[in-house]
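Below, each structure is written out as structure tokens.
What follows is calculated from the coordinates using simple rules that are stated; it is not laboratory data. All values reported here derive from a predicted model rather than from experimental measurement. Cβ atoms are built from the backbone, for glycine too; each structure is taken alone.
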Structure I
Amino acid sequence: MTERIRFGIVTDQILAWPTLVERWRYFESLGFDSVWDSDHFIQSSWSEYPNFEAWTVLAGLAALTERIRIGVLVSSNTFRHPALLAKQAVTVDHISNGRLELGLGAGWFEREHTMFGIHFPEPAERVGRFREAVAIVDQLLRNDETSFEGRYYQLRQARFRPRPIQQPRPPLVLAGHQPRMLRIAAEYADTWNSFGTVEEMRIRNQLLDEYCATIGRNPRTLLRSFYAGWSMKPSPLASVEAFHEVIGRYREAGVEEFLLDRAPSDDFSVLERIADDAIPSVRGGAA
């Protein structure tokens with residue numbers, strides 16, 4: 001089997017709208033597989049900057065790009081009822097003509113919730129809500145009608161039209177790091193996304209393999225994705241040499257997709273060298 005290797009760019013929607021459009025079109029022209037925004041009302045690392053809402057921005061950018069796959073890395077389950085998220089997702093899937101990657105996480109940035117008066121449950125409840133939300137989103141996107149009776153969410157013969165462009169539904173990208181979240185990813189995710197050290201990613205990958213085996217799933221059907229934050233040391237976008245060093249180490253831990261976050265900057269010289277030379281070299285070695 002040919003090894004899969006994918007590369008995406010993660011952006012924060014903190015720039016003026018015309019600049020965001022220009023940047024996303026530029027990343028598409030460089031040949032990246034995907035481009036993502038983030039789901040925050042304020043940025044934990046760039047809180048002094050204005051910040052657009054993630055799904056509204058994604059819908060606009062879906063209409064103004066052509067090839068690149070798009071998504072939110074990742075939607076916070078604490079911000080939206082899962083039925084609303086599913087409706088947003090199917091809308092963007094149509095606007096993008098089937099290019100959506102549907103990212104979802106349990107939510108983590110407590111200060112943001114406090115600022116805006118959004119309930120922020122304890123970890124056990126956030127995971128419980130997340131499991132139910134993932135099940136609901138999965139069912140709504142697959143079925144014409146869904147009923148669901150959970151502890152946190154209930155649906156009564158919920159009719160869901162239009163159907164997604166992507167069948168049976170857009171790919172689910174589930175973010176998580178701890179065993180309970182990994183079990184949910186093993187059950188529902190098309191892609192699992194996480195961050196951390198090489199050893200942390202290796203251990204989580206092994207756990208995912210075990211959880212897949214427990215439920216009879218082929219672990220090769222679950223793509224392993226790594227979020228490389230802009231503050232990562234060394235940053236894979238610092239130089240071509242750093243790119244090869246970081247990608248090589250994490251590939252050995254089982255990572256197949258790299259989502260690269262870049263600090264706000266107008267200098268694209270390293271990114272262009274990576275797109276033109278380093279990524280084709282890595283892809284060639286993976287064949």
Structure II
Amino acid sequence: MVKIVAEIGINHNGSVDTAKRLIAVCAAAGCDYVKFQKRTPAICVPPEQRSVQKDTPWGKMSYLEYKERIEFGREQYDVIDEFCRSLGVGWFASVWDTPSVDFMSRYTDVMKIPSALLDDRQLGVYAREKSGSLLVSTGVSTEEEISLMVEEVKPDVLFHTNSTYPAPIDELNLSYMSWLRSRYPNIEIGYSGHEYGLVTTFAAAALGAKWIERHVTLDRNMWGSDQQSSIEPSGIFKLVKGIRDIELSIGGGGPRVVLGGEVSKRKSLRGR
């Protein structure tokens with residue numbers, strides 16, 4: 001079965017209550033995992049951006065202060081971990097630095113390297129050592145960068161993605177998943193979508209994606225950089241049902257066999 005990941009990311013805006021509401025929706029919809037982002041802002045925010053002023057719902061503050069304001073720590077993730085376990089849904093995070101790898105290893109053996117850091121093979125190797133399943137997104141990357149990462153890091157899953165938010169439909173290039181499968185036959189290939197709508201994500205499932213990831217939000221009108229390219233609660237239910245229906249409809253292939261209701265229909269039409 002396709003593993004369905006609901007990317008909460010930073011759409012919680014620093015609120016555990018919002019995160020829990022999203023987790024509850026995703027668990028009820030039947031998602032396999034919810035995913036967050038884990039950073040150490042003092043490491044991840046470039047020096048030239050740290051003092052840049054940003055308007056936020058909590059007032060004007062530096063970009064570093066903003067990143068620290070929305071970053072969950074041990075207290076918040078303890079709550080999230082317990083809540084996910086109570087609902088029977090898995091969870092993990094994209095890790096942006098080595099302290100975040102160490103932090104997440106307390107909770108899960110699944111980790112993801114985001115597209116932005118695919119070329120940071122030192123981080124990739126470190127996460128590989130600390131995780132049982134390592135996922136990597138390939139957005140904004142060249143074939144050479146992907147090849148070097150696969151050779152050195154040896155991920156379990158490669159996600160095809162277009163890292164534009166939202167991604168233009170005519171730049172999704174879903175057929176690239178076939179290229180990845182042919183080039184890396186021992187790695188599972190997934191799709192992480194940032195486009196508007198669900199049709200193209202359903203197409204990715206039909207084209208054989210083993211993992212499907214979409215950003216989720218309670219309301220696309222909420223404040224935040226990823227909200228508009230996310231799907232709302234009703235869309236999460238449609239996403240999961242659509243993917244599961246696609247899996248059922250594909251079947252096992254092979255020669256034509258008269259199945260189910262066709263047996264009685266054949267008898268009524270042909271008498272045998």
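A value of 20.5, 81 was derived for Rg and Dmax of the Cα atoms in Å; which structure in I, II was it taken from? Source structure for this number: II. Computing mean count of other Cβ atoms within 10 Å over residues 182-189 gives 21.4 for which of I, II? Answer by label: I. Among candidates I, II, the computation of distance in nm of label points 7 Å out along Cα→Cβ at positions 158 and 206 that gave 3.8 used structure I. For structures I, II, calculate distance in nm of label points 7 Å out along Cα→Cβ at positions 190 and 214 and state which one comes out highest. By distance in nm of label points 7 Å out along Cα→Cβ at positions 190 and 214, the leading structure of I, II is I.
For the read-out FRET efficiency 1/(1 + (r/R0)^6) of positions 22 and 174 (r between Cβ atoms, R0 = 30 Å, to 0.05), a value of 0.45 was computed from one structure; give its label from I, II. Computing FRET efficiency 1/(1 + (r/R0)^6) of positions 22 and 174 (r between Cβ atoms, R0 = 30 Å, to 0.05) on every structure in I, II gives 0.45 only for I.
Structures I, II were shown, and Kirkwood radius over Cα pairs in Å, for residues 110-149 alone at 11.9 was computed from I. Looking across I, II, the calculation of semi-axes √(5λ) of the Cα gyration tensor in Å, for residues 78-133 alone that yields 25, 13, 9 traces back to I.
Among candidates I, II, the computation of distance in nm of label points 7 Å out along Cα→Cβ at positions 102 and 166 that gave 0.9 used structure I. Identify the structure, out of I, II, from whose coordinates distance in nm of label points 7 Å out along Cα→Cβ at positions 14 and 70 was calculated to give 1.0. It traces back to II. With distance in nm of label points 7 Å out along Cα→Cβ at positions 38 and 238 computed per structure, which member of I, II shows the largest figure? The maximum falls on structure II.
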